[in-house]
Structure I
Amino acid sequence: MKNVTTLEIREWMNSLTCSNKRINNMIVPLRGMFKDLYADGVIDRDPMDRIKNLTVMKHEPEPFEQDELSRIAEHLPDCIANMIKFAAWTGLRTGELFAVTWQDIDFQRKTCRINKSITRGELKLSPKTSAGMRDVELLPYAMDALMSQKPYSFDKHLNIWVQESGDAFTDDKQLRERVWLKALEKAGVRYRTPYQLRHTFASTVLSAGANPMWVANQMGHADWGMIRKVYGKWIPQEHSEVDRMAKQLGQSS
């Protein structure tokens, strides 16, 4: 116990495949044990001192199927249907989505700069973490959504995504209550919040074999540990790095 390091504990936690809630429950007695050992002078420092509890999701991801998104879009104003398409192919948080401006788009590099968010009407000029400030690479469908949106806000508004009235979004409640709920009802799609579009992006690209680290960067996570724990069931087993290398090198497993 004297030689256990903080790094070793983190590596052990990352190796676990159970839920974050289960891991938090496991480290509670571990934290207490090391605290007692430090207090009794058995160890010089407490390796758990910098270990924080993992984020626990309140609900499991419930991504939309592509046919569901198509049906929903049919019952949305075009300016908002474009936004939904963009969200589903970028994985942005709702607040990040509302805050994106045309100046954040690099059409040459096909990227979107994320450096601010709108929450409850308040514009915050930087994400909560350094990983949250990022350049999101735009897939073709995301670029299509931008081009379709140009007639509605380009040269008219700073914000890309606007309501049917032309006003910018300041709260996700405006989206949910004014158009989202009605569109899902008309489309015959089981209700899920717009935030599930973020999960839709992750599950879609991971199922297609995207590198989890790339997905983590796109979504603003510091590492891919959260991706593995939250979206593990959408990561094909055959896409391990060993299998990738074997295929590249023409080696059979």
Structure II
Amino acid sequence: MTQQASEFIGSIPEYYDKYLGPILFADFAEDLAKRLTQSELESVLELAAGTGIVSRIIRDALTGDCELVVTDLNEPMLDVAKKKFLGHERVTCRQADALALPIGDSSFDRVVCQFGVMFFPDKLKSYQEVLRVLKPGGRYLFSVWDTWVYNPFAQLAHEAVAKYFPENPPGFYKVPFGYRDAEKIKSSLKDAGFSNVSHELVKFDMEIPSVSDFARGLVFGNPLYDEIMNRKGDPAEIHLSVAKSIEANLGNNMPLQAIVFTAEKD
């Protein structure tokens, strides 16, 4: 089984990077980078790197001689990520399936993945692959979103879009927020062979500089856009509806909450 091919293609990567990245992902990336760089490292692998939002922050935090390999299933996302690095930086971007990594055993000190595991159709297999490519004593650091209760923007976006398609509402926003049971995730990591498994909640209160731009990212910056188009919906009209709902319910500030996991290879 291969990694779920969520279609982050066409114009989606640019919208994702510009309108969602600074609000939803950058602060969590800073937190992940701090956890990652508590030890000196020779090599780091990033899974489901998307447009390189986390990659850029990690690269800045690592020592210059540490190798960073940035991977994603979607080449168009990586094309955006590549533009964030200079030729002399020790960064390699390559397309890779997280369930069948084209990487040798015991190759990396750390593996990181921010908000990507939720999209893998076989989580246990993905954990086993990470364990395989980690060096003994290496660690896996990854994050998943907590529920809609703690990330209300997602429920607001889902409900605003669903009103246009009552018989067949798009389901994208259920996927990133549907894998959050910390105890089950830790149990799965242990089943894969990891030890010293732990988790921590990470919270931010985020300012929304432009509700319209944020709503544009929520509609045009992920596979929801394709779901709307396949249903012959009007994404411009839906964008306005999402913006109106965000403005009415959240204004210019919103809570965000993620769960960060750490697991070690003996």
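Just so it is clear, none of the values below were taken in a lab; they were calculated from the coordinates. Keep in mind that this is a model prediction, so the values were computed, not measured. Cβ atoms are built from the backbone, for glycine too; each structure is taken alone.
For the structures shown (I, II), FRET efficiency 1/(1 + (r/R0)^6) of positions 86 and 198 (r between Cβ atoms, R0 = 30 Å, to 0.05) is largest in I. From which structure (I, II) was Rg and Dmax of the Cα atoms in Å, for residues 70-157 alone calculated, if the value obtained is 12.9, 37? Of the options listed, only I reproduces it. Which structure, out of I, II, was helix-only ellipticity at 222 nm (-39500 (n - 2.57) for each DSSP H run of 4 or more, over all residues; to 500) calculated from, if the result is -10500? Going through each structure in turn, the value belongs to II. Comparing mean projected area of the Cα convex hull in nm² across structures I, II, the highest value is found for I.
Calculated for structures I, II, distance in nm of label points 7 Å out along Cα→Cβ at positions 22 and 190 is largest in II.
Structures I, II were compared on mean count of other Cβ atoms within 10 Å over residues 14-21, and the highest value belongs to II. Taking volume of the Cα convex hull per residue in Å³, for residues 110-173 alone as the criterion, the highest value among I, II goes to I. Structures I, II were shown, and FRET efficiency 1/(1 + (r/R0)^6) of positions 206 and 230 (r between Cβ atoms, R0 = 25 Å, to 0.05) at 0.25 was computed from II. Each of structures I, II was scored by distance in nm of label points 7 Å out along Cα→Cβ at positions 54 and 78; the highest score is held by I.
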